[in-house]
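Trainee: So, here come the structures, one by one.
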Structure I
């Protein structure tokens, strides 16, 4: 495939970044309200609701690599990934709205089956968009620093989307009167917003006449096993993926334990919102800093610094064991500064890895195979986070309680909460930095600033 010009236009950067409205909104809103919708509106048992919520994540692990393979084959044949992007952008709003559109009068079983079917279809539609979306930067520009610029805007807008959907989704539900009508209004409006953000990416994606199929490219003759073998053969990808997956798990643990920190150490359920904003909001302010550091140190060096900031703040938050208090918000904001870099930098390093591999294999189209494995690994990391938190709480004697009737937890249980919130993320990020030491790439060497 012919590479697009190095310098990205403002419209391309804006259009690509708007895709974060779709990815950020979809990642945030169901996690925030879907379980509660199932248990407190449809009357679904908590154990059954957990299966409904987790099923699409398990499906992602299976289908994302396949979607990546099919996206590559389509790009090799037609010269564009626009068809996959469009299918996802048009399908997700429909199935997202249907997820929250269970009719009145249906049984609990029928309601749970309705939500499961609609949410699985929404997950498939999202994957049809997300996998080529992650692959796209490698085909938009071949410039090392332009990819950083593109990802800095994307991650900044991602933070905005997470904050807006996190606050706006429940507000829409209340505007609609709560209950089933409120959830339906939320599903329709939020679904349309998701779709519009995704369509912006489809609009700026290379068209057939911009990036044409290469007659010498044999990608369309490769099997999925060939694609996965090619991904495994990339040493830089293995190290980068290992670091990113460990950090996804670390983030999942911190977010999964945040409500327990708010309730049992800060003594306010609502404090979780402040913790959430403190972690996500710094991305809006610190992206220019990470861009400057990339130019000074290279992406790998800047990634080490971002990881180090997150590690240091996690270790500092072990102080909750001795003196819980509002000071923790400052430490979470420091972690958020590192977290912003931990999102932007590996996402801008991934297209470097893809380009390096494609240059070494005479231009075979593999971006979708890489992004399919990448998104599947990210899903596993984030999904395992809450499970790790629950296992730690169970091992340290945490006692469950009914709504509004929180029991006094033992010292051991409080210790478990802090370990899950701070110590485990610190250990995981430290391990990710060890993995990152193995990352070596020609683009980093050419920058002359590899650390």
Structure II
């Protein structure tokens, strides 16, 4: 029996793939370990969305090898796919598996590294792969690849053409996760809104099938590009099991910049979708990504983008200062914006984003919501424990309880009292907890 350590950088899709590998290694009779230093095999799912992600991927590979030089080191993911020869030459790397071969990663690892052995009875239950990483939720990959080519994005090159999994396979995976105690599933993909384009289906049909054929308490959607949403999409959120939160990357609030990015959604269309969601579902939380300092972004375009973002409002913004990625069209666009200007615009947007986040939180205070409580805790004085969790619309909350009370992996109602910079304080409703 081998000890397997899995590590990922980057997106939720990488997390979902890690979970698939975890289950497959266990099915082959091996076990997972949280500690890389104790592993016979370490698998790294790398990222290349930015140059910083590439740097971190290489840094992680070197550190893992330094800390455990005896372990076999397998590298996959977007960095390994785009820079296969470079990754293979890094000290300690035994095997590089590109994105197109990810489905065979476990088989290739065991066979090509001569690690395959007669499967033995696993001494740990199947749910260890999830709970060893302290999760009450799981990511499920439903599709890969993207047919579009946003000019700044290298991921579409690394991930290839769109491929959708069958609804039956996805449902079977969710039911298996639910049987292991998972309460929330997040369905993910490179281009989630394009699910089904290659199998004569669409995202709405998939969500309906999941809600009909599983009993999972919470279904959440991963990052969703703001186009190709089927007619009546927001009506699906009438089902309380579908969580009222969407992360829809806008990238810029200027139509001129969006054209240079080759984005397929204009600001007017994006605003219409946001307003429709908010009109249908109370406290619907829309979060987004914004790139500042995209090549050619004038001061006028930046101000236009800033004003649009401010008027529309978001519960949270992931802010990225543009950095050129070799192999993308945007890397050759001119003029490139100076670091000083990008830093100034990023700081300006960070201030606005925090203001909008607090404004959204304030609209939810004093309401009673359902919360999935996690295993993450802080030990307080006076025999008290602070538990953390998330509301249906993905607000981070905390509650202080007596040490005798265990909230982990329970969905319980609580009233949102007040907020700090990091979380919202919750008062649990008077129900029996164990």
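Trainee: Tell me which of I, II gives 2.5 when you compute distance in nm of label points 7 Å out along Cα→Cβ at positions 139 and 155.
Mentor: Label of the source structure: I.
Trainee: Tell me which structure, out of I, II, gives -26500 once helix-only ellipticity at 222 nm (-39500 (n - 2.57) for each DSSP H run of 4 or more, over all residues; to 500) is calculated. Let's see the in-between values first.
Mentor: Values: I: -26500; II: -10000.
Structure of origin is I.
Trainee: From which structure (I, II) was relative contact order in percent (Cα under 8 Å, 6 or more apart) calculated, if the value obtained is 26? Don't skip to the answer; put the middle values down first.
Mentor: Working: I: 26; II: 10.
Traced to structure I.
Trainee: If mean projected area of the Cα convex hull in nm², for residues 299-346 alone is computed to be 4.2, which of I, II is the source? It would help to have the intermediate numbers written out before the result.
Mentor: Values: I: 2.9; II: 4.2.
Traced to structure II.
Trainee: Given a value of 21.4 for mean count of other Cβ atoms within 10 Å over residues 83-90, calculated from one of I, II, which structure does it belong to?
Mentor: Details: I: 21.4; II: 15.0.
Working through the options, I get structure I.
Trainee: Which one of I, II has log10 I(q)/I(0) by the Debye sum over Cα atoms at q = 0.10, 0.12, 0.13 Å⁻¹, as calculated from the coordinates, equal to -0.78, -1.15, -1.34? Numbers along the way, then the final one.
Mentor: Values: I: -0.71, -1.03, -1.20; II: -0.78, -1.15, -1.34.
Derived from II, not from the others.
Trainee: Moving to a separate point now. A value of 0.10 was computed for FRET efficiency 1/(1 + (r/R0)^6) of positions 235 and 379 (r between Cβ atoms, R0 = 30 Å, to 0.05); which of I, II is the source structure? Walk me through the numbers on the way to the answer.
Mentor: Working: I: 0.80; II: 0.10.
Traced to structure II.
Bear in mind that the values in this text are calculations on the coordinates, not laboratory data. Remember, it's a predicted structure, so these values are computed and weren't measured experimentally. Cβ atoms are built from the backbone, for glycine too; each structure is taken alone.
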